[in-house]
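Following this line, the structures themselves.
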Structure 1
Amino acid sequence: MPKPKKSTPSINLNEQKYYINRELSWLQFNSRVLHEACDDRTPLLERLKFLAIFSSNLDEFFMVRVAALKQQVEAKVSPLTPDGRTPQQQLDDIRLHLSPLVTKHNEQFEQILQPLLANHGIHIIKYIEMNPKQQSYLDNYFKEQIFPVLTPLAVDPSHPFPYISNLSLNLAVVVKNPDTEEEFFARVKVPSVLPRFIPLPSGLGIENYGKPVHWIGVPLEQAIAHNLEYLFPGMNIQEYHPFRITRDADLELEEDEADDLLLAIEQELRKRRMGGSPVRLEIRSQTPEILRSRLLQDLELTENDIYEVDGLLGLRDLMYFMALPLPELKEPPRQSVVPSRLQRLKEPNVDPDVLEVEEGKDFFSVIREKDLLLHHPYQSFSGTVERFITHAAWDANVLAIKMTLYRTSGDSPIVNALIAAAENGKQVSVLVELKARFDEENNIYWARRLERVGVHVVYGLVGLKTHSKIVMVVRREKDRMRRYVHIGTGNYNPKTARLYTDLGLLSCREELGADLTDVFNFLTGYSRQKTYREILVAPVNMRDRFLELINREIENVQNGFSGRIVAKMNALVDPEIIAALYTASRAGVQIDLIIRGICCLRPGLKDISENIRVISIIGRFLEHSRIFYFYNNSQEEIYIGSADWMRRNLDRRVEVITPIRDQEIAKDLQEILGIMLADNRQAWDLQSDGSYIQRRPGNDCPEANSQKILMSMALRPTNMT
C-alpha cells in the first residue's frame with residue numbers, strides 16, 4: 001500500500017490574482033478567431049468567414065456583456081468580479097484591449113484580403129474605381145431597385161434626431177441650400193432588406209482586370225452615397241460619412257410577474273426590435289469632429305464608446321461571399337457518415353395505407369443491442385438524431401415522445417416530426433425554452449405551431465433556463481414499456497449540427513429512462529426531485545457531484561495513487577470549481593482542460609496550478625461538446641452533457657449530464673480527448689498571464705489537426721460504434 005502524501009500548506013485560493021477576468025478572456029477567444037482570418041494556411045474565403053464571425057461575435061458581446069456593464073455603472077452598483085475589477089474598470093480594460101483588435105480586423109480586410117481576393121477574381125470595388133459602363137449600370141440599378149426603398153430623414157429644430165435601429169448601417173449626410181448657403185444634416189439608413197453587396201453583370205468591364213473575374217461588385221452604401229442627389233434634389237451634397245450603432249439587446253423580463261410567459265417575451269421582443277440604449281458607435285476615422293460630436297450628443301454616448309474603422313463597417317456581411325461557387329478557395333466539402341449500425345435500417349412507414357414489407361432492423365432494435373455514441377458533424381445528424389425522432393413519430397408501438405428544444409432551425413425537420421407524431425395520436429410533450437437569447441422569436445413560432453396540433457408545450461421554469469438536450473421515447477414492447485433516450489451536448493438544430501462539434505448518447509438503459517422521466521416531471525409539473533439514479537442535473541445535484549468527483553481524485557493522490565482529470569467544455573468561469581481544480585493541482589492531480597472560449601483559471605502558477613494545462617481549439621468547426629473524464633484510481637468514469645463549468649449552467653439552468661457505462665464508448669471518448677490534446681495545428685496553450693500561444697508542428701513533427709483526424713476516422717468502414 002503506497003504511503004499517503006503530506007498535505008500541502010494552506011493558501012487562500014479565492015485571491016483575485018488567481019483569476020482571469022471573464023470579459024478579457026472572451027476578447028482573447030475572439031482574438032483567436034481573428035487569427036484564423038490572418039493565417040495564410042486558412043483558405044481564402046474561409047478567412048473572410050472568420051472576419052465575419054469576429055464581427056458578429058463582437059456585436060453580440062456589446063449587445064449583452066458591455067450593455068450589462070454600462071447598466072451597472074449607470075445604476076452606481078459596483079460588484080467586484082473574482083479578479084477584483086469593478087464594472088467601470090472592466091469597460092476601460094475592454095476598450096484598451098479591443099481597440100487594437102478592431103484595427104487589426106479592418107486592416108486585414110482592407111490591406112491584405114481584398115488584394116488577395118482580386119488576385120483570385122473577386123473584386124469588391126469602390127464607385128470611383130468603376131468605368132463609365134459600370135457606373136451607368138449601377139446608377140440605373142439604384143433608380144430601379146434601391147431608391148424606392150430609401151427614406152432620408154432631416155435633422156433640424158422641427159425634425160428631432162431620428163431613432164437609429166440596432167446594428168443598422170447609416171449615412172450621415174451634410175447638404176447645403178445653394179440659395180441661402182445654409183447647411184443641413186440628414187440621416188439615410190442603408191436598408192437591411194437589400195443585399196449588402198451588389199454584383200455587376202458578368203462580362204461588364206472585365207477586360208480591365210486581365211484575369212478571369214468570378215465576382216465583381218460594390219457595397220450597397222457606395223451605390224447610395226453616389227446617388228444622394230436623387231434623395232436631396234435642389235441641394236448641394238457637401239459630404240457623407242457612414243456610421244453604425246449597437247444597442248443593448250438583452251431582454252428585461254420579470255418572470256415572477258408575468259401571467260403569460262409567451263406574451264411577456266413577445267412584448268420584450270418588440271422592445272428589442274426598437275433596441276435599448278446605444279452602447280457603441282462605429283465611424284470612419286475621417287469623420288469630421290463636428291459630425292462626430294453631433295452623433296455622440298444625440299446618441300448620449302461618450303468618446304470611449306466610439307470605435308474608428310478605416311474601411312467598410314459591419315464586416316459580418318462578408319459571410320455573403322461564402323456562397324460563391326469557388327470550392328478551391330474553401331475547405332474541402334464536409335463528409336458526414338451514418339454509423340455502420342444504422343446503415344441498413346428499414347425506414348418508417350409514413351403511409352397508413354401501405355403495409356411494411358421491407359426487411360431489416362428498426363431503429364429501436366439497434367439501440368436495444370447496446371448504447372450508441374453519436375459525434376457530429378463527423379456523423380450525420382439527419383441520419384441519426386432526426387431519424388430517431390422520425391422513426392418514433394411513425395412507429396405504431398411508440399406511445400409518447402418528450403423532448404427539450406433550446407435552439408432549432410427555421411425549417412426544423414425535428415419539429416415537423418413532432419407534429420406528425422401528434423397527428424398520429426401519440427402523446428407529445430415539448431419544453432420550448434422561450435428565453436434562449438436571440439432565438440426567442442423563432443421558438444415562439446414553433447411553440448405556437450406545436451400547440452395548434454395538440455402537442456403539450458411547456459415554456460420553462462421561472463428563474464431557470466432549460467438548456468438540457470434530451471429526448472425520451474416511450475414504446476410498448478410485448479408485455480412491457482421501454483424508454484429510449486437521447487442525451488446530447490448540442491441543440492436539436494440541423495443547421496448548427498453541420499458546424500458545431502457535439503456528442504449524443506442513444507440508450508434504452510432503464511436507469512436513464514427512469515431519470516429522464518423524473519427530469520421531465522420536474523420540467524412540466526411540480527416535482528421537487530432531489531436525487532437521480534445516474535444522471536447529473538443542474539441546479540439539483542450537478543455542482544455537488546462535480547466537486548465530489550474532483551475531491552475523489554485529490555483523495556486518491558493523498559493516499560499515494562495517481563489522480564487525473566480531463567475536461568472539455570466551452571467555458572470555465574465558476575470560482576468554486578476553479579478553486580477545487582487549484583486544490584487538486586496542489587495535491588498532485590494531473591489536469592488537462594480543453595476550453596474553447598472563456599477560461600478564468602490561470603494555469604502554471606507556482607504552488608497553485610503547476611499541474612494544470614489549458615488548451616483552446618479554434619478550427620473549421622466550433623468546438624461545442626462537453627466531456628468530463630476522471631481517472632478514479634483506474635476505475636475510469638467519463639461523462640457527456642449540456643453544461644459548462646459556469647455559474648449560470650450549474651445554478652441557473654436546467655442541465656443534464658450522463659455517465660457513460662459502455663466501455664467501448666468510454667474508450668472512444670478517451671480517444672477523442674487524446675486526439676485533441678495532441679493537436680498542434682488548431683490548438684492554443686493558455687499562459688498564466690491570460691494570453692495564448694498557438695501550437696505549431698516542430699521540424700520533425702507531422703501536423704496533427706484534430707478536426708481533420710476525426711473527419712478521416714469517421715470515414716473509415718469501422719467508424720465509431
Structure 2
Amino acid sequence: MDKAYDHKKYEAEIYKKWEESGAFAPSETGKPYCMIMPPPNANDDLHIGHARFVAIEDALIRYHRMKGEAVLWLPGADHAGIETQFVFEKKLKEQGKSRFDFDRETLYQMIWDYVQKNKSNMENQLRSLGASCDWSRERFTLDPEIVRIVYRTFKKLHDDGLVYRGERLVNYCTRCGTAYSELEVDHVEKEGEIYTLDYGSIKIATTRPETIFADAAVAVNPNDKKYAALVGKKATIPLINRGVLIISDEAVEMGVGTDALKVTPAHDFTDWEIGERHNLERITVVGRDGRITVPAPEKYRGMYVNEARKAVVADLEAAGKLVKREKKQMVTGVCYRCKNPIEPLPSPQWFVKVGPLVEPAKRAVEEKKTVFAAEKFEKIYLHWLDNLRDWNISRQIVWGIQIPAWKCGKCGEWTITAGETPGECGGCGGKNLTRDTDTFDTWFSSGQWPFATLQTTQPGDFERFYPTAVMETAYDILPFWVMRMTMLGLYVTGKVPFEKVLIHGLVRDKQGQKISKSKGNVINPLEMTEKYGTDALRMALVWGALVENDMALAEDNIRGQRNFANKIWNIARFIVMADEADKAEGGAKTEMNDDDEWINKELKKTVKTVTEDLEQFRLNEAAAEVYEFVWHKLADVYLEKVKGRRAEAQDNLRRVWAEALKLLHPFMPFVTEVVWQELKFGESPTLISAHWPS
C-alpha cells in the first residue's frame with residue numbers, strides 16, 4: 001500500500017466498479033427497503049445542502065443493503081418549473097436578452113437544451129459524492145411516462161369535482177409574471193409606513209394608499225360602539241371624492257390603527273373575503289406588469305407601485321387628507337425566487353379543492369401510518385394541513401408540463417383530458433378548441449413522485465416497493481412537498497407514499513449563519529471533495545448534529561475527517577505489513593490474551609450501539625461511536641499493545657478490522673472499500689456487498 005491515502009487515485013475507479021457490478025440494484029430476495037431521492041433541480045450544480053442529503057441517505061441505503069435487504073434508492077431530476085426558468089432568464093439577461101425575445105416553442109427548447117446539459121453534470125456530481133443509487137431506474141419529471149401519470153391525476157381530480165377554474169385572488173409576482181400558491185411566498189420583516197387618511201366621515205389607516213382608487217367600502221368591527229352610528233352611511237375616498245358604504249365585519253381587528261379598514265377586494269386577501277360576504281365590487285388598479293392602471297386618475301397610470309405610492313402620498317398631503325404617517329416594522333410577502341414584493345391580484349387559475357385531500361393526509365399521520373422521526377415536524381405538518389387553502393396549480397410560464405385543458409371558442413367551456421387532444425368540445429361539440437398555455441405548478445408533478453416513479457421503472461417495482469420505507473428531505477420543503485406527496489399519494493393509490501419521514505436541517509457556516517452567495521460564505525461541496533476527498537466531506541456532514549437540526553460546517557471540520565481517513569489507511573498499512581511479515585516467517589499460531597478479549601468486547605458493544613443508532617436515524621451518534629472505536633480503542637490502545645505480539649494477534653486484528661470497516665462503510669464508503677480490497681477479506685470481494693456485523 002502507498003504511504004498515504006490519495007482519494008484522487010481511487011474514488012472514480014471505485015465508483016465505476018460499484019456501478020458496473022450491479023451493486024446498486026435491489027437484490028431479488030430480502031425485505032424491500034426503498035427510498036426515493038428528492039430529485040435535485042436540473043438547472044445548476046449541486047450545493048452543500050445536496051451533499052448533506054446524499055451523506056444521510058446513502059449512509060442509510062448502504063446500511064440496509066449490508067443487512068441483506070432488497071434496497072432500492074431511486075434517483076431523479078426535477079425540471080423545477082419557475083426556478084429553472086428564473087435561472088435561465090438571468091443567463092439571457094447577461095446576454096442582453098429576455099424571455100420576450102422568443103416565441104413559446106423556441107424558449108421551451110432553449111431551456112430544455114440547457115437543462116439536459118445541467119442534468120448530466122448533476123448526475124456526475126452525485127456519483128462523485130458516492131451516491132449508490134440505481135441509475136437504471138432514474139427518472140426525470142418531464143419524462144413522457146411521468147407526464148402521462150400527472151395528466152391522469154389531473155383528469156381524475158377534475159372528474160371527481162376536485163379541480164375547478166375560477167377567478168380568485170392569487171399571489172402574483174409581477175416580475176416573474178406568474179401566480180403562486182401561498183406556500184411559495186416568503187414573508188420578510190422590514191420597515192414600512194402606515195398612513196392615516198381622512199375619508200370625510202371616518203379616518204382609516206393603510207399601508208397601501210396607492211390602491212385607494214380600488215376601494216369598494218370602509219369596514220368597522222360590529223362590536224365597535226364608537227362607529228356604530230356610521231354603519232350604513234358613506235365615506236369619501238380622497239383625491240377622487242367617490243363615496244363608499246361603511247359596513248361592519250368581524251374581520252376588522254379592533255385596536256389596530258384607527259379601527260377602520262379600507263376594503264379593497266382586488267388587492268388584499270382579507271378584503272377579498274369581506275367583499276364576498278358583502279357582495280362588493282372588485283376593482284383592480286394594479287396590472288400584472290406591476291403598473292397602476294384604470295380607474296386610477298390618469299397622472300398615476302403607468303407608474304410602478306412604489307412610484308405611485310410616493311406620488312399619491314404627496315398629493316394626499318397637499319390636499320390635507322394625510323392625517324399622519326409613521327414608520328413601523330411589518331411583514332411583507334415576497335416572491336421566493338426573485339424577492340420582488342408579491343401583488344395580490346384577481347386572476348383566472350386552476351385550483352385543487354384541498355379539503356377532501358387534507359383529512360386523509362392528517363389521519364395517516366395521526367394513525368401512525370406515516371411516522372415522523374422528529375415529532376416537531378409532525379406538528380408543523382399538521383399545522384399546515386389545518387390552514388391550507390385551495391391550491392392554485394397553474395403557472396403562467398413556459399417551462400413545465402402544459403395543462404391538458406382546451407377552451408371552446410363557441411361556448412367558452414373547458415374540456416379536460418388525460419393529455420390527448422380532444423376532437424371536439426365536451427359541452428357543445430364545437431371544434432374550435434384552444435389549449436391553455438399555463439403549466440402545472442412544479443409541486444403538482446413532484447407531489448406524485450413516489451408512485452409516478454415506481455409505476456414507470458421496472459415491472460413489479462410499484463407492487464414491491466410502495467409504500468416506500470423512508471422519505472428524507474430538508475425541512476424547508478416540508479409543506480411544499482411532503483404534505484402534497486401524502487395528499488396525492490393517498491388520493492391516487494389509497495396508500496401512504498412512505499412509512500417514515502426523516503427531515504434534515506440546513507447546513508450553515510461556522511458562525512451559524514445561513515450560507516449564501518451574497519454573504520460570501522458558500523462551501524462548494526465539489527471543491528471540498530477535490531481537496532479533501534468525498535469521505536471527509538460526508539463524515540463532516542453527519543458529524544456533531546442530529547439529522548433534524550441545522551449544522552455548522554467549516555473547512556476545518558472537513559480537514560479533520562480527512563485526517564481520520566488517513567488514520568484508517570495507516571491502520572490498514574500496519575495490518576498489511578504484519579501480513580507480509582507473517583508470510584515471510586511461515587505463519588504463526590494465534591494466541592488470545594486479555595487485550596484481544598477486551599477489543600472483541602468493545603467491538604461487540606460498538607456494533608450494538610451503531611446499529612441501534614442507525615435504526616433510530618441518529619447518524620451523528622453512530623458516526624461518533626465508530627470514530628471513537630477505530631481511532632482510540634483500536635488504533636491508540638489495541639494496536640499499541642499488540643505490536644510486541646504482532647504474529648499471534650494478527651488473526652484477531654484482521655477479524656476486528658473487517659468488522660470495523662463494515663461499520664465505517666456507510667459513512668466513508670471509498671476509503672473503506674479500497675482498504676477492504678487491499679486486505680482481500682474472504683467474505684466478499686467488495687465491501688459494499690458484505691454483511692453487516694451482528
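Only the coordinates and a few stated rules stand behind these numbers; no lab work does. Just so it is clear, the structure is predicted and the values come from calculations on it, not from any experiment. Cβ atoms are built from the backbone, for glycine too; each structure is taken alone.
Tell me which structure, out of 1, 2, gives -12500 once helix-only ellipticity at 222 nm (-39500 (n - 2.57) for each DSSP H run of 4 or more, over all residues; to 500) is calculated. Of the options listed, only 2 reproduces it.
For the set 1, 2, ranking by relative contact order in percent (Cα under 8 Å, 6 or more apart) places 2 highest.
When FRET efficiency 1/(1 + (r/R0)^6) of positions 181 and 429 (r between Cβ atoms, R0 = 41 Å, to 0.05) is calculated for each of structures 1, 2, structure 2 gives the greatest result. Taking mean count of other Cβ atoms within 10 Å over residues 69-76 as the criterion, the top-ranked structure out of 1, 2 is 2, with the highest value. Looking across 1, 2, the calculation of distance in nm of label points 7 Å out along Cα→Cβ at positions 45 and 325 that yields 1.1 traces back to 1.
Work out which structure the value 15, 41, 29, 12, 3, 0 belongs to, where P(r) over Cα pairs in 20 Å bins from 0, in percent was derived from one of 1, 2. Matching structure: 2.
Once distance in nm of label points 7 Å out along Cα→Cβ at positions 229 and 277 is calculated for every structure in 1, 2, which label goes with the largest value?
Numbers: 1: 4.4; 2: 2.5.
Looking at the calculated values, the largest one is 1.
Work out the source of 21.2 here, i.e. which of 1, 2 gives that when mean count of other Cβ atoms within 10 Å over residues 21-28 is computed. Matching structure: 1.
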